[in-house]
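Read through the structures below before going on.
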Structure P
Amino acid sequence: MDLKQLEYFVKVAEFGSFSRAATAMHVEQPAVSKQVRLLEVELRQTLLTRTGRGVIPTAAGRLLLDHGRGILHQMARVREELGRVQGALAGRVAVGMSPSIARVLAAPLILDVRERLPQVVLAVSEGMTQSMQEAVVNGSLDAAFLYNPTTSPDLISTLLVEEELFLVQKSVRPGAESPREASIEELARLPLVMPTRPNTLRLLVETEMASRGCKPVIAFEVDGVPTILDLVADGAGSTLLSRRAVKTSPHAGRFTIRRIAGPPVRSRLSLVVSSQRPPTLTQQAVLDIIVPPARKLLA
């Protein structure tokens, strides 16, 4: 079995698409299709089934996917061990962050890793929690800073910080933080701009309000904090976000934030890695570098 064929198959199965896998690996799609087909011929098995949205593994494909990930992971560890014989860790480590977290962490962590591990590239991707969680599971990301990740046997989560959520509204006095708390009854009457379900922030707000006998009125659904804040600044509605998410916005002065009356509504930020793929030496070295300053910067 050719390792390149196995790598191509795993990427196609994880991305659910020949074209997306080819783009991720920086190769032409026909080359990917050819290698996967040669693998199917060698194994005398159909590994992928085409659907209207792409491809999905067959029963044989799922079995090979499970073993293939392990084989490729072990090969990566072997390469790293050989690299250590030459005295240096090397490679690329992909980490996901929300836009508000990336504004605080991305630049200092990238520079810190480059200074301490010159042959390692820390690649930072921005996105929403749900999509990044899926990316950690399928191997597109090696780790991610996620808000309120859902419990999964495929993930290991390490809590970093807890952040209180505030009611965010269009400001009549730029940059104001109102001393007047917002009651749950008031929240239930306000049109809210929130991410679409199953976004973890949305689910957290709905669960907290339900526990207090209320439910939110969703006026607009937007999967992106910058656009949510743009709509709030235009008076289209209110939202619930951490103080950090508002303060790191380039238009922070256009909002007023108010505490929620009663027990604080807290969002939990965790570092998440795959439980199915133990970190390589390079990945672990990067995590050891970025976690302590991340805790400090986000505290």
Structure Q
Amino acid sequence: MRVFVTGATGFIGTAIVQELINAGHQVLGLARSDASAQKLIDAGAEAHRGDLEDLDSLRSGAAQSDGVIHAGFIHDFTRFAEVCQVDKIAIETIGEVLAGSNHPFIVTSGTALVSPGRLATEDILPPFNPAWPRASEQAADAVAALGVYAAAVRLSPSVHGDGDKHGFIPILVNMAREKGVSAYIGEGLNRWNAVHRLDAAHLFRLALEQAEPRTRYHACAEEGIPVKAIAEAIGKQLNLPVISLAPEAAADHFGWFSQMATINCPASSQWTQEHLNWQPTHSTLLADIENGVYTN
């Protein structure tokens, strides 16, 4: 299969590209720069110049392919509503090209806000949250109505592994270094689900190959890791004290990240594992922290 991949040179995208190539697929990767294009060529893929806001480049890439994985997203939280709209328009644009083809189209979403406070499963649809206006799943559902095999892979809040420079764990590590303590809130019993990036990439391929319209797949290898345990692992690696903060002190310490520091978002991937025969095999989040992936 010839697969058009957006976000192809990112932390997760590079793993997806390699996973696809290793499985015998051809990859056409979206590249914003000459350096990104060369990175794709070196990996054995073909480069397609453009970006998520260049709709003609998205149309052209989709038209040349037998399926699409949309892993790209502009991670600019200073204009989050705007980049969520860019994401929505990109999905709609690609979907219009694929309409009536039954070509698989996998979009990227997340597990964190599907069902805060209780175990999230693939059948639960996230409620509308004006503070988090990302609408990738809703856009994918609309595209599915056009005859596209559009489905979503929901990523864990922590997709971890070598090369992770901008995810949630690096944010916590940098905060701990800056403030001299590794902190959690209250008893630290709120939980994050997690997945290694190579396991996530494998799931994207399986979803592409077996896609069913309007389906959600959960890329989470671990259902719920207490944030206290994450803070303790970071503190141990940095040789810093680990402290509990009162809830009212969260905003002062964590700033814009306080919502994620307090969220309780366990998630199951049992249905995904059974339906796609996906078996995560790579290291756990705490093992990566304890092995110095984030601190060496």
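Using the calculated result 0.70 for FRET efficiency 1/(1 + (r/R0)^6) of positions 91 and 195 (r between Cβ atoms, R0 = 25 Å, to 0.05), pick out the matching structure from P, Q.
Checking each candidate, the match is Q.
Look at Cα Rg over 2.2 N^0.38 Å for each of P, Q: the largest one is in P. One of P, Q was used to compute percent of Cα pairs over 19 Å apart, for residues 163-282 alone, and the result was 47. Which label is that? The structure behind it is P.
Computing relative contact order in percent (Cα under 8 Å, 6 or more apart) for each of P, Q, which one ends up highest?
By relative contact order in percent (Cα under 8 Å, 6 or more apart), the leading structure of P, Q is P.
One of P, Q was used to compute mean count of other Cβ atoms within 10 Å over residues 139-146, and the result was 23.9. Which label is that? Traced to structure P. Each of P, Q could give helix-only ellipticity at 222 nm (-39500 (n - 2.57) for each DSSP H run of 4 or more, over all residues; to 500), but the derived value -15000 comes from P. For FRET efficiency 1/(1 + (r/R0)^6) of positions 75 and 235 (r between Cβ atoms, R0 = 41 Å, to 0.05), the highest value in the series P, Q is held by structure Q.
Read-outs throughout are calculated quantities, based only on the coordinates presented, and are distinct from any laboratory measurement. Please read these numbers as outputs of a predicted model, since none were measured by experiment. Cβ atoms are built from the backbone, for glycine too; each structure is taken alone.
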